[in-house]
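No lab work stands behind these numbers, since they all come straight from the coordinates. Here the structure is a predicted model, which is why all the values come from computation and not from measurement. Cβ atoms are built from the backbone, for glycine too; each structure is taken alone.
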Structure 1
């Protein structure tokens, strides 16, 4: 191999090393950017999910309030019914006593 051929070979080898190093550097930069982008996406999703969670918590609270009101109303109605039936029993007893006295 001639001296000129060896010089060209050495030059090609040097260019190849430079390209490899450039490719490695580009890869590192792309990787860093991908990590930053992924962190941004995760951050945005985290905020959205926290908002959804707050909305769901609010819905659960509203549902529980409605449920409690409904149950309270049911129990109040049962209590009224029981009081009415007790009053009716007392009334019937009074009527029977009045009838029996005569």
Structure 2
């Protein structure tokens, strides 16, 4: 029997909205920018695709704490995909340019 790789778009959007709420709750008191980028931002994702989130404006310590808390909360949630979080201060100029141009700004 072939493997079903189809994506229930409505359900996937609900998971993405749950992720967005978690991220924005964690960063509600921080002066920073947050972007969703990659396949989930473009809409060409598969069920196995991760979510790519970029954050700009946090100190290294704040970023480490945010990333650890986010990983814990995603693990405890119903979100079935992994989340890759990057600090915009630490990515290449070309990736930063791509994120700022094509990413979906959440905050």
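Some notes on this structure:
- At a computed -37500 (helix-only ellipticity at 222 nm (-39500 (n - 2.57) for each DSSP H run of 4 or more, over all residues; to 500)), which of 1, 2: 1
- With mean count of other Cβ atoms within 10 Å over residues 51-58 derived as 10.0, matching label from 1, 2: 1
- If FRET efficiency 1/(1 + (r/R0)^6) of positions 11 and 43 (r between Cβ atoms, R0 = 41 Å, to 0.05) is computed and equals 0.30, the structure in 1, 2: 1
- At a computed 16.5 (mean count of other Cβ atoms within 10 Å over residues 19-26), which of 1, 2: 2
- Structure (1, 2) behind the derived value -0.70, -0.79 of log10 I(q)/I(0) by the Debye sum over Cα atoms at q = 0.16, 0.17 Å⁻¹: 2
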